[in-house]
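Engineer: For reference, the structures are reproduced in the following blocks.
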Structure 1
């Protein structure tokens with residue numbers, strides 16, 4: 001495809017292999033001037049360590065624990081449905097997934113019921129079937145990891161609203177996980193803090209707007225998030241206070257021309273649009289004597 005597109009020979013090179021072998025060699029090599037990486041925070045830290053030896057430019061798009069903040073004036077049904085859909089996209093294997101749903105304490109029971117109902121629409125199945133909305137996870141290791149987090153959530157006292165650690169009915173084979181929803185999740189618990197990378201949603205309650213902002217910002221991550229409100233101006237004010245690189249307002253769609261990237265341990269540098277191209281540029285000035 002690259003050749004058919006007319007790209008000159010040597011501009012694009014594909015090297016396959018495992019990260020600890022091929023990845024380390026590419027990052028360490030003195031003739032590689034820049035590294036752009038998308039993956040786990042753990043791998044990103046290792047890349048930064050190795051790249052520092054040759055002081056090369058590094059752009060990292062890493063993990064996330066994105067919060068969907070549903071304000072008290074939001075259309076709750078729309079916000080919950082949108083949050084669940086975002087969380088379960090690609091079977092939950094999305095760095096920007098809304099895995100924490102923050103709702104007012106007074107609306108918890110209603111939000112819980114709506115989330116459980118929405119989760120029913122994501123029955124796991126054959127990814128080749130047009131009716132399937134939740135496919136398998138990427139590997140056996142990831143399957144065990146996600147199920148382990150679900151078990152941990154139960155052990156730590158979260159309310160299991162939907163799903164669970166057992167294999168879905170009728171799917172004894174394959175790397176399938178039930179679409180899971182936890183309620184009354186402690187913001188500082190394991191499932192409230194760590195990236196699961198599977199179809200697991202944590203519902204967290206808050207007292208007021210300030211409390212919601214505090215909880216949303218209280219993780220090591222800062223990749224994405226969402227704010228839902230009947231007042232767009234209010235939603236934008238809250239969004240500006242969230243320490244994350246991309247905030248969707250009332251389910252706003254992804255914009256390929258806008259800068260995409262994270263705060264804190266979600267990485268640094270930006271992708272998409274002119275911002276992504278600038279990560280690969282070095283500026284040079286020629287200063288002439290008049």
Structure 2
């Protein structure tokens with residue numbers, strides 16, 4: 001079990017996928033072996049939810065995608081509104097209205113030869129939109145996850161900026177593998193100075209004396225769900241802190257939980273063999289799950 005476990009849906013076997021504006025059946029959806037993403041992991045992406053007929057927090061997702069593309073000096077070749085319309089169109093072509101997870105991927109495009117320099121790119125960007133009917137398993141909201149602190153660190157911004165949601169995810173994949181080998185659901189990653197940063201695919205929080213703590217954000221992706229949870233907690237009068245803290249703080253926490261676009265808010269029960277709090281979903285975590293559900297409902301109702 002883990003944060004990305006989902007209910008299997010047979011409709012996904014024959015979905016339509018958007019590749020550069022054209023809809024292809026799943027078995028026919030392909031990109032070139034000379035594509036920058038395949039050769040080098042050169043690109044950025046977003047994970048987006050279609051909920052109650054609307055793309056949840058789409059403005060924030062487009063802002064982050066454009067920020068990443070700008071950082072790597074890549075022109076997407078269309079506007080945010082055009083890309084949003086393209087995303088909605090492929091969902092509509094599949095008859096999708098809710099409980100859909102979308103992977104929107106952009107690479108620099110096709111190269112004339114397998115080499116890293118952007119000057120050998122001979123096409124516009126490759127834009128792929130994969131929508132799937134996908135809902136978290138019911139257990140995800142209640143069954144506490146197990147985390148394991150891995151040796152792979154989140155790097156400094158002058159190595160590879162952790163804020164970039166890039167296709168180059170090998171450090172997170174290595175963290176995922178180490179956690180899996182340790183029998184855990186997710187890897188807890190530290191920053192270069194040994195303070196808690198994030199997990200390999202989700203953001204990490206603890207509860208101390210009724211207050212919510214998460215990392216400074218300097219060594220993790222600029223998480224949209226992370227930011228939303230901080231907002232809803234503050235609106236509800238729950239004190240929140242973005243700060244540096246160590247594993248000593250984690251092991252003595254009353255609760256722990258993780259956040260992500262797919263699973264929303266999921267409880268954590270064991271970290272490095274230590275039981276956190278009661279080892280079960282805590283009252284703050286459960287309250288945040290309810291607050292976040294109302295928050296995403298409101299956002300999609302207003303879209």
Structure 3
């Protein structure tokens with residue numbers, strides 16, 4: 001049976017050096033879940049403006065339902081200005097106080113999450129009270145769903161108490177390795193190794209599973225009972241890494257929600273994320289067969 005993954009948060013237009021592309025972490029996750037034959041649902045909000053109307057049309061083109069994308073007559077559709085550093089890492093400048101900051105709690109949203117196998121959310125929609133309060137209620141009202149927190153940091157926004165509240169409510173947390181030092185400092189953790197940090201974070205906030213994406217070095221996972229898991233990176237030519245974290249997360253969930261072992265889920269997610277970086281943008285199509293072919297035919301780097 002297809003699993004139901006509800007992705008809560010931002011729908012934005014990514015303003016790139018060569019034009020604009022519809023994006024946002026939850027949108028990218030929902031798209032990838034659909035491409036792996038799961039059911040990805042987007043719970044978001046856009047402005048009642050030209051960019052919002054264009055976003056709805058693009059969602060339809062991508063095969064993502066807009067049934068739970070609210071329309072806002074006061075706040076505009078979100079935008080993010082993206083530039084790239086020499087190591088292909090993207091730098092994001094996010095416009096504040098836009099439609100996705102004001103996602104309202106509704107009967108439709110409540111029904112959606114109560115029937116979900118997984119509720120996925122990130123940090124960005126926690127900047128203002130409306131979306132923050134809505135997510136808090138949705139988490140509380142979906143005790144049967146797996147709660148997946150994508151702890152991706154954004155410039156100009158970090159609130160330790162907000163992060164701690166979300167960590168305490170989450171079953172799985174995904175973190176970028178390069179952000180561990182900052183998180184350790186802000187959350188009062190002392191673990192200096194991947195294993196030490198993850199074990200301490202899991203213990204302090206009672207998190208079942210920590211996932212760490214490591215760029216070209218692959219991925220790492222720590223389960224509170226089963227310990228550590230690794231998968232090295234692939235030897236590939238990178239085009240860009242927009243959406244690679246969500247390709248990893250969608251790939252991992254595709255296996256994990258269907259009862260596969262953590263190592264298998266980690267391996268498939270790692271390959272999906274790597275394959276994504278060989279393509280332009282977050283919504284270039286590929287499916288499970290494409291990932292399997294990539295895993296079979298692409299060499300890996302030495303484990304570090």
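Engineer: For distance in nm of label points 7 Å out along Cα→Cβ at positions 3 and 219, which structure out of 1, 2, 3 has the highest calculated value? Present the calculation step by step, with values, prior to reporting the outcome.
Structural biologist: Numbers: 1: 4.4; 2: 1.6; 3: 1.1.
Largest one: structure 1.
Engineer: Oh, and also: Comparing 1, 2, 3, where is volume of the Cα convex hull per residue in Å³, for residues 107-250 alone highest?
Structural biologist: Values: 1: 132; 2: 167; 3: 123.
Result for volume of the Cα convex hull per residue in Å³, for residues 107-250 alone over 1, 2, 3: largest is 2.
Engineer: Matching task: 6, 30, 38, 22, 4, 0 is the computed value of P(r) over Cα pairs in 10 Å bins from 0, in percent. Pick the structure from 1, 2, 3.
Structural biologist: On the way: 1: 6, 25, 30, 23, 11, 3, 1, 0; 2: 6, 26, 34, 24, 8, 1; 3: 6, 30, 38, 22, 4, 0.
The read-out was computed on structure 3.
Any read-out appearing in this document is the output of simple, stated calculations on the displayed coordinates, not a laboratory observation. Quantities reported herein were computed from a predicted structural model and do not represent experimental measurements. Cβ atoms are built from the backbone, for glycine too; each structure is taken alone.
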